[in-house]
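Pasting the structures here.
Please treat every number below as a calculation from the coordinates, not as lab data. Just so we're clear, the structure is a prediction, and the values are computed from it rather than from any experiment. Cβ atoms are built from the backbone, for glycine too; each structure is taken alone.
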Structure 1
């Protein structure tokens with residue numbers, strides 16, 4: 001599955017990549033190179049991060065639902081017997 005990001009996120013990430021190159025690597029790059037770096041990250045690094053996030057979310061949900069019956073159980077009473 002290809003990782004897709006919306007246009008606003010793409011613009012932000014391109015500017016973040018350009019800022020990283022300028023501040024940390026002391027190299028100015030343009031939008032095209034920044035887009036190439038972003039594409040590389042989405043294709044090569046993104047799937048590993050995505051899969052880890054899915055596994056973490058799955059573990060979180062399983063942990064929260066594992067004792068669902070114990071947490072939400074209500075004792076049923078027969079109103080006729082309680083009189």
Structure 2
């Protein structure tokens with residue numbers, strides 16, 4: 001599970017076998033997790049995050065979208081299975 005970054009209480013990461021799907025990032029905090037598509041930025045799946053916090057996570061993902069997409073392509077272009 002490559003961690004892209006940590007920001008406040010959030011961890012942004014990919015699963016190593018995620019390369020078969022469109023670019024996305026997983027964001028966790030404690031027992032909460034959300035999967036966010038990157039193109040366009042939207043929620044794919046939410047587990048336990050309240051709506052106001054999902055909005056905050058989406059805001060952070062949008063701010064870092066270019067960085068996250070770059071990390072996605074760098075990781076999956078060098079770690080193809």
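With helix-only ellipticity at 222 nm (-39500 (n - 2.57) for each DSSP H run of 4 or more, over all residues; to 500) coming out at -20500, pick the structure among 1, 2 it was computed from.
Structure 1 accounts for this read-out.
Quick check: 25 is what I get for relative contact order in percent (Cα under 8 Å, 6 or more apart), calculated from one of 1, 2. Which structure matches?
Going label by label, the one that fits is 1.
Looking at structures 1, 2, which one was P(r) over Cα pairs in 10 Å bins from 0, in percent calculated from, given that it came out as 18, 58, 22, 2?
2
Another one. Taking mean count of other Cβ atoms within 10 Å over residues 25-32 for each of 1, 2, which is largest?
Of structures 1, 2, the maximum of mean count of other Cβ atoms within 10 Å over residues 25-32 occurs in 2.
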